[in-house]
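Below are structures written as structure tokens.
No value in this document is a laboratory result; all are computed from the given coordinates. Computed from a prediction, not measured in an experiment: that's the story for all the values here. Cβ atoms are built from the backbone, for glycine too; each structure is taken alone.
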Structure P
Amino acid sequence: MVIPLTPVASPAAADARCADLKRLRVPGAQHQVAACLDDLTTAGTVASGHTDPADWQALHAAGTRNPSGVPGLQIDGYFHDTSTFNPTHGWNHDAQFVIRLPERWNGGLVVAGAPGNRRQYANDFTISDYVLARGYAYASTDKGNVDAGFYHDGERPGDAIREWYRRMTEVTVAARATVASHYGRQPRRTYAMGISNGGQLVRWALENHPELYDGGVDSEGTYWPPGNRPNALTYLPVALREYPKYAATGDERAHAAMLRAGFAPGSEFLWDFNYRILWDGTQRRYREEVDPGFDGDLDAGIPYCQSGTPNCDADYDYHNRPKSVHDAVRRASHSGRIGKPLITVQGTLDTLLPIKVHGDAYADAVREQGRGALHRYYRIEGASHLDSEYDMFPDRMRPLLPCMRTALEALERWTADHGRQPPGSATIPRPTSGDVVNTCAIS
């Protein structure tokens, strides 16, 4: 739990940036608290209580170096919402946001949504620190429902995910207005950035509200295709059913079933971690979000049930579920019809969102919509979904985070006046030397 929020500027910092503290208002915010801080990065906000390290646990490799020393204003608050999943600051109120306004502003704004079902500070170490040091204002949303029970939000299947998209739009509009009020002019560039479910928001934002953004960086975003096509709910049941057989005996048929479902050859060494930590909860909760009728009155099924158990998610068959289930997924789906430049990075060893089902398939959808010229797709060899996995197997992997940061730099050049297009989409080989934790070349 983050400590109560109070202004934390040293006396010497009581300058022009603090003078705006009481006047500044976030349009549409039901509640807000502003603070004048000597350092908006996690190097300062952890101690002051203006972030929560638990929100960004496991999203970066242990050796990641981050900038620090960015003074400015931070505004925390929430928009109107009826759900109460987010307990941060003792508010017990969803639709929480954070906006950061650096003293030295480069004229830009970066907007993000939380990955997974984390809270508004989840991108602080991975995105906020980096963009603040480059001079950007920054805003992030908790997406309107958080934590393991997010699927309880909404009135019908798919509503919780649909709210994510609305909250991304809401915080973007509010942040742009707040930036304009504080600095006296509209942002020159607005970028969307996100990881995993946050990358999912970037795709949807550029498809549905390109007028709000100049471009986006999508890092390993979740892809929900319309119709009866492969998605997370088609391969996760296979993993829950077949991996235990493969782990126990090396069953070749189980192994082949995993590969057919979409898992990458060569990712087998990551399967045990994902089985123990990620696959089961992800399957049950997202299935409950779009198909609560599958397990009757159960709340997100039976953890780690064996195939053959009644109402077991290991036996879930998305393709043969009722039309209403596919309609719920369609409401949350992506079209690929982006309206602004988008750079996607994803690891070839991603074992939560296999690249074949997510990154590759979304790149195909963008091309099918005739928008390929607006998209660059970099498949990062050796990266998986959580950069903490790199720390387990540093001799076989690389982190994805430095590639996402390099992608932002490429997007800046692409969208600048008389911009320079980034290199063509490609698979980026895993380097055998150098600082892979903090550097990534996508040329």
Structure Q
Amino acid sequence: MTITAGLILFFAFFILLFLGVPIAVSIAGASITTMLILFPFDIAVFTSAQKLVTGLDSFSLLAIPFFILSGVIMNRGGIAIRLINLAKVLAGRMPGSLAHTNVVGNMLFGSISGSSVAAAAAIGGVMSPLQEKEGYERTYSTAVNIASAPAGLLIPPSGLLIIYSLVSGGTSVAALFIAGYIPGILWGLAAIVVAYIIAKKKNYPVSPKITWKQRFRVFLESLPSLMLIVIVIGGIVAGIFTATEGAAIAVAYSVILSIFYRSFKLKDLPKMLLETVEMTAIIMLLIATSSILSLVMSFTGIPDAISSGMLSLSDNPIVILLLMNIILLIIGTFMDITPAVLIFTPIFLPITAEFGMDPVHFGIMMCLNLCIGSITPPVGSALFVGASVGGVKIEQVTKPLLPFYAAIFVVLLAVTYIPQISLLLPGLLGL
């Protein structure tokens, strides 16, 4: 009976997805249908309703709307151009300097806003016209913007890592935050290397020389924005406040900073709050419905069956992790990051525990993998936004993206098979 119910769960879920039903509704519909098969009607309905509520009964989840609101305020707070100016200084004078500025800008802005889509739109919207003016091909500049947009998702503060912490059973948020730095930077460096090789080949221009006085002024102008990361992450790691309290502080700091930049208008506040509520509601509904899915999977024994199946193929961790990465890469091409984390963490985490993989290491590997899905067809959100901002069609930018995909995949393999890339900084800080 449980095997049949498990098959019905997956078939119903994928059929609903194929029909274009929103993913949260697909998860709920498939889960409740399976519950009705497993239990009497009253028990199935009562248990499903209970899980919808208890799935959201977590203090840690309060951090999500706060970080979203902070990102929304910062997006409208005039910090993009300041971070771009800093990125110009950090990128240096290499062939294709503006492209490297785009990459560094996405890393900085993405980490503060917590959104690859916001980074692709804000940084790409400024950099694409500048690059076109300097003679860069549109497809090249668009590919650079898209390929680097998700790098900031791994650099804290990251709502995605908070969700993973919750669904993995309480993995340290502070450890996850610190663990994301090196992989996120490696993603950005991989994009820079590919962009440099192409720029060198096509003889793209080098940015004008910047004096040390100009560099210092740019740094001072961007310092208030960068202090958000220092205050929030520093406070969480030092144990001064929790991730949720840090998120609330991020909102307060974002408001103060926007007032300081004279870009905060009270008339925009209702619109910002509405945008925050809409984004939060989507994430919370996904978490709530995924709670029912997790319950159904535990009843049907799906995680154990998948674990046994994968371990029967091989007991070599290298092979198992490669299989996981392939599956997650495929999943990422048609499923958004948040629901994929909610669905596949309970399935794959117990398997990695079998051979002693640290949950922090697995979390970074999984999130990095699924972030790749945001820049791949057919449903990559950052891909569509980046292409729209760059003024090119998806099919035009797909080929220029291929070398970037290859470089990012190398980073994924390095993060997967070299645990210290993720665990070095948390270990040094005793997390």
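Values as computed for the structure displayed
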read-out	value
Comparison of P, Q - label where distance in nm of label points 7 Å out along Cα→Cβ at positions 74 and 290 is highest	P
Identity of the structure behind -26000 (criterion: helix-only ellipticity at 222 nm (-39500 (n - 2.57) for each DSSP H run of 4 or more, over all residues; to 500), calculated), options P, Q	Q
Structure from which 25 was derived, relative contact order in percent (Cα under 8 Å, 6 or more apart), options P, Q	Q
Identity of the structure behind 3.1 (criterion: distance in nm of label points 7 Å out along Cα→Cβ at positions 322 and 362, calculated), options P, Q	P
